[in-house]
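Below you'll find a set of structures to go through.
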Structure P
Amino acid sequence: MRTARMKKYIGDKAFYRRYLLLALPMIVQNAITNLVSFLDNIMVGQLGTEQMSGVAIVNQLIFVYNLAIFGAVSAASIFGAQYYGKGDHKGHMYSFRFKLYATLLVTAFAILLFLIKGGNLISLYLTDTTGNGATEQALQYGLEYLSIMVVGLIPFAINQSYATNIKETGQTLIPMIASFVAVGTNAVLDYLLIFGIGPFPKLGVMGAALATVIARYIEAIIVIVWAHTHAKQNQYLKGAYVGFGVPGQELKAILIKGFPLMMNEVLWAAGMTAVTQCYSVRGLSVVAGLNIATTITNLFNIVYLQLGACISIVVGQYLGAGKLEEAKDADNKMIAFSVFCCIIMAAVMLVVGRFFPAIYNTSEEIKKLATSFIAVSAMIMPFCSFSHASYFTLRSGGKTFVTFLFDSVFTWVIVVPTAFVLAHFTGLGIVSIYFFVQATEMIKVIIGYCMVRSNVWLVRMV
């Protein structure tokens, strides 16, 4: 019995070799990206609490946009991975076209919204509990940062369309290299433009935004040029720009399966942003503490986030090839491996997390808050890993409406009301509120376990 159970959840060397060859470049890529974001955050933090808070709020808004883009490409990626597994390059091409159109449409809407309502959106997170005018300064810094960041949304959208299609073919190395070059550029320009080193002007938060925008253009150019100069590896590009349409049958299938997924990403991100807004009523120091904790937590979360993304690729390819039992077996092993890795990452984060806030040039109160937030996040991480893997399992089989209920509906029905009630109507400290809100993840674990075990996701769609 024990041997059979071990075989169900533990793979052989060949299995982990394939899984890690796919996952490691994605993990490393995101690790470098988040490391640079961490360094960027520290450099902006050296300017002051108001500057750090203004930038953090804008990044929270852009986070919603990023997830909308992720949802748009993921809608077509469900089919893209299965088309590639089937060997249908024309179908893969149509999924790529859909990604381009969807991401550019989302980007146009986001730019319009940020330019017209940017100040109102930032102000939602600014509660003046001290009366020293710090919130007005944070608003001004946030607007300066946002005015430049909108310019970088277009290359980000196009890059995601290309990079996700490349990853569906199992080629995760090139997007990783492009990301390396971009984040290296970002890090150097951050230092030069934020502080005005040498002949460069001292631009502060505007320098941080400019560095990010330049890096995004560089990353997009590398990915696009490589894709078009390696036609054999990227056969989906054959005919991609000859004509503009997506056949009605494919378009209908992507919209039916993909629209709930895209809305899920947007609503989930908006829900997380709403939770942060609930926390922010406790003062600007809470916003600053959350910013520090989130930046550090993101460095550790990349393991389960990318292992989960790999589940959708591997399982999707098995499902597209009609290998349902192989898909189920691989999924069991990948979920177990993801949770195991995150138990280790959580332990490391719990031990070393308390040292990171000391790097920031801010008050002791904010540092203590950040340390507590990091500890709570570490305790919840393994549970997040399981629910995240469950989400991608359901998504790989096209159960997008189920994932919509599992993710965004759960967020708005359970998580947001919990945060709102605790923050506005109780005398609990902000750390206790943060813990109870994060602990709602336990409910998702139970739901995810039942859904994955039911095998409703074992579906071949193409």
Structure Q
Amino acid sequence: MSAAPTNREGSWAQAQRLREDGRIEAAADTVIALWQEAHGNRAVALDVLEFLKECSAQQRALPVARDARTRWPSDARFAAEAGEIALTLGHFDEAAVALREAIDLDPKQGAAWLRLAYCHRFAEDDADVQRFRRGWSDTGLDEAARICAGFAFGKALDDLGDYSQAAQVLTQANALARLTSNWRVDAWRRFIDAQLNASALPALPGSSDFTPIFVVGMPRSGTTLVASTLARNPEVRDRGELNWVPALHTLLREQGQLRNPQALAAIAGVIRAQMRRDDAPARFHLDKNPLNFRHLDFIAACFPNARIVHCRRGARDTALSIWMQHFAHEDLGFAYDFAAIAEVGKDCDALIAHWRARLPLAILDVDYERFVAEPPAQRHRLEEFLGLPARVDDDGTGDGNAQSITTASVWQARQPVYTHAVERWRRYAPYLPELTTLFP
């Protein structure tokens, strides 16, 4: 539709309604028409890009980002947006150029530091390593951007095999990040205890025309690997890491409506629409938000026919990999402290065991170490679990055509499956004693 400037609010309202109904393509058409009508308006361009990213419509967002970057070449925000979107789609060279430009125009573009670090593996003579070093050493840089530069520098040092300095830099960056995190262990403890002691939720009738897959487990335990493997099957649509389940669980809990079948049915309809969307139909729709392990009772109530893939990985490797990342979402605020990671890991195991004993959900455990050692065999296990026909044309060793990936695994998920991350913790054990004292 054509959106005149005088009807801009109406166009945004229509786009929001379409998005809520799961009509993502139609919503994208609406905001892109708005952008085309208000071509010289910087604020509209930023709003359109943010909306499309929230819809996981990165393919639709990329031309807008490229156009805006050309229109406002000295604006660091558009360079950062273009780099972020190109990165999620696997256009690594294009992303790196845009992200470097964003940092050079405005070093306060904190996320650009992190995303540049995800564009490739670093070598000794890589100019980006020195860029990260300067950013981390610049005490005049605002705290948020300097933290991001520190995590980027730590990742580059890890690529270079300088584990001692990587541990030193990341220890300091994590300490700064902890100060900005709102995550509290006492609130987490109360939530877990409530989940373990809660009575069963009323289950809705199963739906024969919609079967969701939820890939859960600790972050960095192989969830992206599993999701991208499943997404190669034409019967599976990977929707990435959605926040609908935790957000709507919180909404119903705060309203005292978690045990109201009518409220559950309405919420299930929203989640179904967001997972199904209006693209090509498929047999399965996948949400890989790992922290959905917190809400499997809610998932079972809304979708009793759901399939759960529970990803597991050695505790020390998982802890190290989490600790080495900077996460944007506040639910992941535990990532900056090994003791907190250990607490969440223990509770993840306890909750999975609890759900398995109490819920009639179909749950498959997938071990990261076995997956990277024998990708075809593990892919066949997933196919059998879902009742999918085996695909003899896929060796499971990588996917250059993966859908948009917004996590720190964006580079790894598009490479052949590798085993060198197994027992990676041993490289850091001399510098991070917590890995052996806090994790079995």
Structure R
Amino acid sequence: MSSRNNRATGQQSSAGRSSVPQKVGSTRTLLTVKGDDGQVLSRVRRTVLPGGLRVVTEQMAGVRSACIGVWVGVGSRDETPALHGASHFLEHLLFKGTRERSAMDISVALDAVGGEFNAFTAKEYTCFHARVLDHDLPLAVDVIGDMITNSQLTSEDVEAERDVILDEIAMHDDDPDDVVHNLFAEQAYGDTPLGRPIAGTEASITALTRAQISRFYKHHYRAANMVVAVAGNLDHAAVVRDVRKAFGRNGFLRGDDLPRSPKISAVSRKLRPGTITATRALEQVNVVLGVNGVTRSDERRFALGVLNTAIGGGTSSRLFQEVREHRGLAYSVFSFASHHADAGMVGVSVGCLPDKLDQVLDVVRDELRKVALDGITAEELERGKGQLRGGLVLGLEDSGSRMSRIGKAELVHDELLSIDEVLARIDGVTLDDVRTLAAELFAQPEVLAIVGP
């Protein structure tokens, strides 16, 4: 049966996130998607376990895999200067062994079933995730639950992993793209958690002690600050039982704390305008130029998505055509938009030869001025909507992407929109919406970061 015949338009029921906290021990259906024949294609459910641990699943039809992600509501923006890099350091340490499994045992358990296993730290959350065949899901739940609740955090592991992280920081310092984006954040947000690199610095990682990391772990790695998101071929009740067992170690599910509410603000904090530079012995100059954007809860983010695609979101975008195709000034040029709870950025990233820098900046600024003054064309509007629609739907074809969607929706957003609801909001963007937003954004003072010879 073709995907067209299975479209669920008009057959979706969504409860999203209720403004009334869900009681511990209760289960709620958040979203159900049915095909034209009435078959359930997807169902999202949430159960709140003791301690406030949320288990959110999406049952997907027609797949043989399952993906679990444990989303923890802590990231680099939650760190004091003395704890800079602690979130990322802790992410590494939880792979080093528990009271039941050595680091080798953890690796062997998932490798033996062909699983994919990793973790990452962001500004506002940390995620541990594994993707396995559906019948191996209980194993993945148990391994990750063991890591989260039962890690030893020994002094020997701290010292061994400290060197690994210092190597990782050095690797990022050798990548001009990483350097210029870190510089951009530093100029934009100053000496604040949002302005500091996620991995920490050589000085901060060298200074962190095991006691500091352990206290950080105990403070933030609590049931009410976590979401276990699972998507794929699964049964919700069975997943809840597996999670209850795996996370029940060491009294982790003790108590009846309600989950934390996500940090939400419709107003983006202002960026600090100015220029920041770093000298590197490179053949190219790497540049990021940007302005204040919108937060992740701002309804204008859909209009910004369309605007972003028109400016520099693909090979048909204005900047790609003008900077690369027409003038040959750079090989790589693109625009981006990032969203946080109370902050956002819109910017352009480009790499060029040193003697082309002034021309590139003139062209980029000129294109942004044109968009601020005149908006985009009807053709660009439709092309941008099509690009967003395709990227959304194609990006949700596997269990891993579905897991990420429901995990982030539960942990950091105030609602879970169905795919058709998101598509409707994209389709609802008008030329006036984009023009008004562009005029507001690109009238702001700019932040400029430059790395090169």
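Using mean projected area of the Cα convex hull in nm², for residues 229-428 alone for the comparison, can you identify which of P, Q, R gives the largest number? Working shown, then result.
On the way: P: 15.2; Q: 12.1; R: 15.8.
Ranking P, Q, R on mean projected area of the Cα convex hull in nm², for residues 229-428 alone, first place is R.
For the read-out distance in nm of label points 7 Å out along Cα→Cβ at positions 149 and 333, a value of 5.4 was computed from one structure; give its label from P, Q, R. Provide the component values of the computation, followed by the final result.
Numbers: P: 4.1; Q: 2.6; R: 5.4.
Label of the source structure: R.
Shifting gears a bit: Looking at structures P, Q, R, which one was helix-only ellipticity at 222 nm (-39500 (n - 2.57) for each DSSP H run of 4 or more, over all residues; to 500) calculated from, given that it came out as -12000? Don't skip to the end; give the middle numbers.
Values: P: -27500; Q: -17500; R: -12000.
Of the options listed, only R reproduces it.
Taking Cα extents along the principal axes in Å, for residues 325-420 alone from the coordinates of each of P, Q, R, which one would give 53, 32, 18? Intermediate results must be reported in sequence, preceding the final value.
On the way: P: 53, 32, 18; Q: 43, 35, 24; R: 47, 30, 27.
Of the structures listed, the value fits P.
Match the computed value 0.20 of FRET efficiency 1/(1 + (r/R0)^6) of positions 61 and 261 (r between Cβ atoms, R0 = 30 Å, to 0.05) to one of the structures P, Q, R, and report its label. Don't skip to the end; give the middle numbers.
Numbers: P: 0.90; Q: 0.20; R: 0.40.
Source structure: Q.
A short reminder: the numbers here are calculations on the coordinates, not readings from a lab. Keep in mind the model is a prediction, meaning the values are calculated, not measured. Cβ atoms are built from the backbone, for glycine too; each structure is taken alone.
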